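Next up, some structures in structure tokens.
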Structure I
Amino acid sequence: MARKKSHHRHGTPSRPRFWGKHAVAAALDNPGRRVVHAWATRDAAELMQFPPDVPLTRAEVTDLGKLVPGDAPHQGMVIEVEPLEDIWLDDILTQAPERAVLLVLDQVTDPHNVGAILRSAAAFGAIGIVTQDRHSPPESGALAKAASGALETMPWVRTVNLARALGDIGEAGFWRIGLAGDGATELKDALGPKRVALVLGAEGPGMRPNTREHCDAIARLPITSKVESLNVSNAAAVALYAASVA
């Protein structure tokens, strides 16, 4: 009788596994991240120089492939970690500089998109991202790989009530701009205040009505009629750039 495959062989939300040079190096460099175990080929172990307090197992490439999903590009190294500690919205808002950009994601659940958004947020100097806890992906290898290290450096607030969070963000002096294809104005015309919160919804359904109601403006990106919309991570990158140079 064949042995039933374990549902935990690639990690769990409470013990995710990361892979690839950027994700692994960033996790090792983050003092707030606890690395539980590491697996690496001989060459990768010499390249990464794992700290002595991290248990390390030397492994062959084929063995590493069994620790991660499918054809994940592990580049000879895999680590198992504990999730980062919670970050509170109040801490980000009270420490926000006079000029700041914050990202709010409404039910964006794809880990590749959220990872790419974290990377763009770090690239354009956002102070953090905010998601609803029940409708956002957990930390995972796919997300960390897409974030290319930004998961370890970009503050990520998971909140129970997104509408309430948007209320707090508005009270902190942020101009809340929801992005939607039916926006009455282009994003560049909606920008202006020094503190901006960019709100993006999931692909397809977009922002929920209650989320839109908590925005100060609904704006659109100036894309041509050749495409109906942009991928949410691409839209976030464009919007972050626009806000950073406004």
Structure II
Amino acid sequence: MICLFTDFGAADLYVGQVKAVLHERAPKVRVVDLLNDAPAFNVKAGAHLLAALAARLPKDSVTLAVVDPGVGGPRDPVAVRADGRWFVGPDNGLLSVSAARAAAAEAFTIGWKPRSLSASFHGRDLFAPVAAMLAGNGRKTAKLAKKPRLAVELGAGDLAEVIYVDHYGNLVTGMRAGAVPREHALTVNGRRIPHARVFSAVPAGEVFWYENSLGLVEMAANGASAADALGLRIGMPVGLARDS
């Protein structure tokens, strides 16, 4: 299985081109869209989202991950093997949280080069073919060279920021809920947000935080947009305070 995690935009013309390359090079491999609307240009948010999503992927899956504002620049193309899963993308920090949280991880520089490489679309011309190679056990073809560490490492820690806003207006943070006591409130934009287990536990329109299906702290409102209610956007900080 090849999974796509990109900021290309689900409605734009880029994802289809990547899928066409994957189909040509690995026609029998299933392609799954994890997320093609990752926060644009935001490597830090993308890295934490990717790590949360990847934890639930099967072993031997290959994730093609591209949030690459430095495309065409000096950053290396890399592959990471983390807890039995492959990740292919730029060495700009995007893969580093997944690698740091893995029990076992290895990083490799990709030596394979296509005959034609667009300066602005390495996702299609470089990363997609390599992902297809790894999905077909073509590690030698990809010309992987082990490297001691990734050039950009964001670490295994949590990110106390909003990292994603879904179409309901729910606000996903980079904080793993298992480390946040339920008796604590979140503090955002001068407001305190109490914990509730599910939407129906609070009155209609009320804002609360809960553990979402990825195990992350998420702010939501019962039947309404928490993003509108709180005036929050991606990148804004989230604090903790003991709930009263």
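Read the figures in this text as sums done on the coordinates, not as results from a lab. None of these values were measured; they are calculated from a predicted model. Cβ atoms are built from the backbone, for glycine too; each structure is taken alone.
Source structure of the calculated read-out (FRET efficiency 1/(1 + (r/R0)^6) of positions 113 and 193 (r between Cβ atoms, R0 = 35 Å, to 0.05), 0.85) within I, II: I.
Taking semi-axes √(5λ) of the Cα gyration tensor in Å, for residues 73-136 alone from the coordinates of each of I, II, which one would give 21, 13, 8? Before the final figure, lay out the partial values.
Working: I: 24, 15, 14; II: 21, 13, 8.
For semi-axes √(5λ) of the Cα gyration tensor in Å, for residues 73-136 alone, the value 21, 13, 8 is produced by structure II.
For the structures shown (I, II), relative contact order in percent (Cα under 8 Å, 6 or more apart) is largest in I.
For the read-out helix-only ellipticity at 222 nm (-39500 (n - 2.57) for each DSSP H run of 4 or more, over all residues; to 500), a value of -9000 was computed from one structure; give its label from I, II. Comparing all candidates, it corresponds to I.
Among I, II, considering only FRET efficiency 1/(1 + (r/R0)^6) of positions 57 and 129 (r between Cβ atoms, R0 = 41 Å, to 0.05), which has the greatest calculated value?
Values: I: 0.75; II: 1.00.
Max of FRET efficiency 1/(1 + (r/R0)^6) of positions 57 and 129 (r between Cβ atoms, R0 = 41 Å, to 0.05): II.
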